[in-house]
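Following this line, the structures themselves.
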Structure 1
């Protein structure tokens, strides 16, 4: 068979099944094109994308400004490694640190890499600045977290499926329940070896769990009191997804310099990924001030592709789009509308028990067990009706459309979701 020969969806799915590792369980839809809030399958059927590649495509599919930046840079210089300087990285580093209000950035490629980088920085800071004995540092995490699936990260995950038969695991982590200030306080008061607190401002993969008001701010206050680094994983929640530039910005509606706002809980280390690239090219970043980042010296951390000129050009354009098109404000406004319409529906629903979220990161909880196939079947029917979404944790469906969505498009999506759910009402 020629690689140029057109083949159908079933054959393409079979190819992945035969030649690819089975580490995902996709919906049986084969996509071949995307533009804005829409994607098309190989048969030409059009769908609303209500997942946005897990919030990597906040700016919409194939945004012209981001694509042009990719093409222009790709025709000039793509990779030098960090053995040499290049003419894009410094400008990008200045841009992103100024945008988020930090002294330094350490550029990487993927979200999991960025989390690993933050862990390394935190530990080294603990030994060299805080004075914790080497190999004794502990980083506090939250139960039901999702920070990636590398060996270190699954060491502090309580997802049995992600952990089974992947040990032995790394030490140096202590878990508390999410949204539990008292548990954090108890740990900090009774363990002098705590180096950092790693937390998602909203737990996305766990089912879009939004913590109680004040949790993030109180956690930061406790960390400051005990000289512990507050580390915010905003790989999924950052870049305007929750209605502000970062989820830790709270109700701030500005697009930069968030440290000037009263609602902003400034992390000591900020982890970014996904939409930093607009879904065009893998880009992640770890930001911190000089007093923390200074512990990293040449040869102690890096990546061949981290900080390459192509990534720098793409990320700069992607972040400019967020401000130019006021996507944080749009996410805030449309998110409120989405939850309003869904809450109106579930008042008389037997199939949906709850809607929750912030901005355009939302989820509905299906009135069934995690082991049931109801949510999966609903997503299959949603696809038939022209909208793509995916279950998480069995009975939760996450909804995260591109932030460029219009009100008319959102209401059309709400209509599709409600009409689909009605088919499953008892």
Structure 2
């Protein structure tokens, strides 16, 4: 297991971006070698934890920085330019901090946010093999009395679980109960994390399978999950925008490394009549096309993150900061959002600006769909076309340039781009909002 960590610094927005940029440069130095030998980034991940970057979404009231999504997305994008494997590891960490912020009791938040501020990492155990689809969950918490539950199941694609301190596990509370999150210690009795991830890309994301055999979980470490989607929410959009940030980072890294290779190592094609490959007009044109696609993805990423922040300004429970008459009482009532007569199904409105929260949440999801589609295409194209612009020499296996395409091709499979475009198309044609299930 990784070394124990002390309390981490609480970073401002500017400091977070600066620290992320510095870490990205260091992580880039060994990225190709780690990929080639499938060496997990243990030391690098500890450095990331100690930097304070994994605590930037802890709310201010619990001692954290409470930084906006726009900053978090930029931090993840920068990290991905250095090593997208390292950038993907804390994806679920950030997502489940958001889940805890929405649905945890004050006592749960104090305990678990305190762990984050001490440098501890959350993994995930969500997806399951052999089920109908990604949202079909079979893992169950079974009551055993005295406020304790027995957790049994098997998960896969558990990114970050191998190097996590605590693993949030998605499970049904009872055989037919709603989905909840069990916050399980990585080394608790009955928890086994299997290092069996063998993807062609994103090879060092500390993913694998999580096997749960009779794990004891007290009430104090169980939070509601299904209620997150009972009303308008940005939980899903936040998780999705971080995926877009990873793809944007992959795209930028591929383009940057290709440009360096062309300047320093590529030979010009004789028919171009130039002394440097970098002066070949066909090569320059190809770089222009790639730069256009990457910039578009980066711009849509920034817009999507901003859209989430705007929606959060309405949905947040901090009425003093936003003027929203919103309270969260997920722990005892099972309701994710209670606003005046929210139990009646009435639409949520905000007092000051009379802004429609449903519309804002939908707009955020659509903005994220556009960002995901654009960054996915940019990452795959840049990872592939870098060989077209860099020439035969760039295909040497020892260079590891193929990792950019492999990383892009693997990571962009998380959610089909075609469905993002479907949601955008249905909105454009009929004004149909995206589904409220967390993957749109």
Structure 3
């Protein structure tokens, strides 16, 4: 018996990996492969910060595989051609993977499955990265939910998510197959190397994800009701680990349900609701996969966006708007590759409403600078702020950064962390009151267009 290929994508873990378990159960060699596909039509190339994360996540995964008598095979190219070649190289009798949910990715995977099965090669996909697959949580009329709360209520009425699979202690040896060197992929920044803050902040990989979860449960969950305060260590920090599949939502769900102390359990529902928001965005993306480029609410096609100058955009990107909370958030993003969720709302609202810049401009900047940017949540959340998406905030809800500062960072602890008090600050680039009125007027013009 020759064995199987396990094709990893956004599931860079050994624990709770149904495709890997299927490969082991098949018998024979198990060849674990990651394909860097930047050639297939419709697949969005990942941003620079995500490339940094991917490099280190793959390195960590390869080390874990080596510890279990295996290794990670790296190949680059269009997935269909690359998997076909690897099947030929290894003589594999089966290929297993965990499902993806974008239209282009689903089409690629379906084509590969059809091609393999036509040649008598077993091909199976599995549910691994969402608690509820997008076709399972529907309205009474069989339609996808367009509002989060009914989606969450329906999801809670579903059977409990399955328990996670254990991490294998040992793995069968891989078949003989050549692969690329990770360093040859040039995923890391070099000239200049701007990733120092990312290295100081994150530990990519499955072990780093497990440590993040334990830290959150042991030290931050009890303060989760203060999560809107950016100076507090009250958020999980799990979003990039979930984005890259270094931990599964099943692991997070059951860790909170089964292992929390009784006095901590009251905090779990709030966090699980945030986990469900991630699922809601993926549900919507499955049914409307062009959300990074097209307004969900098509009336926003008539919105009179401004064409901002390069200098205006740079001031926002670099945290030099003269608005303290906005600048603190944008600097946190640049330094760490992430941003507190409250700050994501504030900085996005400032760009879309106070500067009147098309949300797609901001979405692309976040796509390039966030380590946790994914195809569903990044555009879904930008459309929420803009008012153009599913269950979106009303357009007339304009986050006032000064009031947000008073409410959520009253002692300026967060602002001082990122904007030194002795810094020579620029004048605010806009008047918040006037630009709020301008945004509301623009919205009225759109409504009557």
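Computed from the coordinates by the stated procedures, all read-outs in this text should not be read as laboratory data. Given the structure is predicted, the values throughout are model-derived calculations rather than measurements. Cβ atoms are built from the backbone, for glycine too; each structure is taken alone.
Laid out as a table, the results:
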quantity: Value 2.6, calculated as distance in nm of label points 7 Å out along Cα→Cβ at positions 98 and 162, assigned to which of 1, 2, 3; calculated: 2
quantity: With Cα extents along the principal axes in Å derived as 72, 51, 47, matching label from 1, 2, 3; calculated: 3
quantity: With distance in nm of label points 7 Å out along Cα→Cβ at positions 42 and 186 derived as 1.1, matching label from 1, 2, 3; calculated: 2
quantity: Structure with the greatest value (metric FRET efficiency 1/(1 + (r/R0)^6) of positions 154 and 298 (r between Cβ atoms, R0 = 25 Å, to 0.05), set 1, 2, 3); calculated: 3
quantity: FRET efficiency 1/(1 + (r/R0)^6) of positions 122 and 394 (r between Cβ atoms, R0 = 35 Å, to 0.05) - structure with the largest value, from 1, 2, 3; calculated: 1
quantity: Mean count of other Cβ atoms within 10 Å over residues 74-81 derived as 27.2 - corresponding label from 1, 2, 3; calculated: 2
quantity: Structures 1, 2, 3, by volume of the Cα convex hull per residue in Å³, for residues 10-201 alone: label with the highest value; calculated: 1
quantity: Which entry (1, 2, 3) yields the derived value -10500 for helix-only ellipticity at 222 nm (-39500 (n - 2.57) for each DSSP H run of 4 or more, over all residues; to 500); calculated: 1
